[in-house]
Structure P
Amino acid sequence: MESILPEDSLLSIEDYLEMYKVAASKPAFNILRALSEEGKLSTSELGMMLDREDNDLHYYLRKLKRSALIRNRRDPNTGTEETYSYYELTDLGHVILTEGLATGIQELVKEESTISKQEGK
């Protein structure tokens with residue numbers, strides 16, 4: 001099978017497949033969507049937005065971060081003694097979400113009616 005990646009690609013096909021595998025779980029997908037909508041969110045903010053416990057999110061945040069789909073930043077200029085730690089999408093995370101998963105889901109939904117009509121005949 002001919003490779004779909006250019007010879008000078010920094011990532012392997014296995015790297016890309018792992019990114020999709022990580023992003024395709026519902027909790028991870030919801031995290032990516034929330035970050036896409038809001039720009040940056042702390043673990044607490046994500047927990048409130050997704051109605052999940054902070055501890056429950058850490059597993060998915062670690063996997064997303066390890067797959068280079070999100071990054072963790074710290075902002076010491078919060079006006080308090082606490083540093084604001086937040087997550088945001090990487091460029092790669094944005095592309096995987098918008099061009100990969102979201103577009104793929106939309107295309108499947110379009111095809112669903114065609115498939116239903118064909119099988120209904």
Structure Q
Amino acid sequence: MNKSEAIQIANESLRSAILNESNTQFSQLVRYVSDEGWWLNIPLANFKKECHFLICSEKARVIRHLMIRPNNILSPATKFRVKDGVADVFISAANPKKMVDILQGGSKYSFNKHLVDEHRY
């Protein structure tokens with residue numbers, strides 16, 4: 001699965017072409033230390049506009065679509081580990097219902113409220 005394929009699946013499921021290469025980030029399930037999950041690297045300036053994220057689990061054959069509305073997360077630099085103006089986020093797959101950033105230096109922010117839909121393929 002790649003970003004273009006994930007965007008196509010999500011747009012077909014949504015019956016709309018709202019996702020595209022420029023407004024969507026894509027992440028595959030990867031191993032990090034003793035956990036599996038998804039990496040998101042979000043420039044702090046992006047929190048001021050609508051951001052879409054497609055996080056894919058090929059094992060479960062599901063793409064989770066997350067959307068953060070403009071200024072929905074105030075002071076993101078205090079909620080996430082930030083390096084060079086980019087928020088580093090690792091969402092653990094250990095409990096996919098919680099979708100929590102587990103990186104040290106962050107606030108254990110839950111992305112659950114930003115879940116738009118789950119697209120099965």
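One of P, Q was used to compute distance in nm of label points 7 Å out along Cα→Cβ at positions 47 and 87, and the result was 1.3. Which label is that? It must be structure P, since only it matches.
One of P, Q was used to calculate helix-only ellipticity at 222 nm (-39500 (n - 2.57) for each DSSP H run of 4 or more, over all residues; to 500), giving -17000; which?
Value -17000 for helix-only ellipticity at 222 nm (-39500 (n - 2.57) for each DSSP H run of 4 or more, over all residues; to 500) corresponds to P out of P, Q.
So mean count of other Cβ atoms within 10 Å over residues 7-14, computed for just one structure, reads 9.0; which one of P, Q is that? Going through each structure in turn, the value belongs to P.
When distance in nm of label points 7 Å out along Cα→Cβ at positions 95 and 111 is computed across structures P, Q, the figure 2.2 traces back to P.
Given 16.3 as the derived value for Kirkwood radius over Cα pairs in Å, which of the supplied structures P, Q does it correspond to?
Details: P: 16.3; Q: 14.5.
Computed on structure P.
Every number here is computed from the coordinates shown, using simple stated rules; none is lab data. The model shown is predicted, which means the values in this text are computed figures rather than measured ones. Cβ atoms are built from the backbone, for glycine too; each structure is taken alone.
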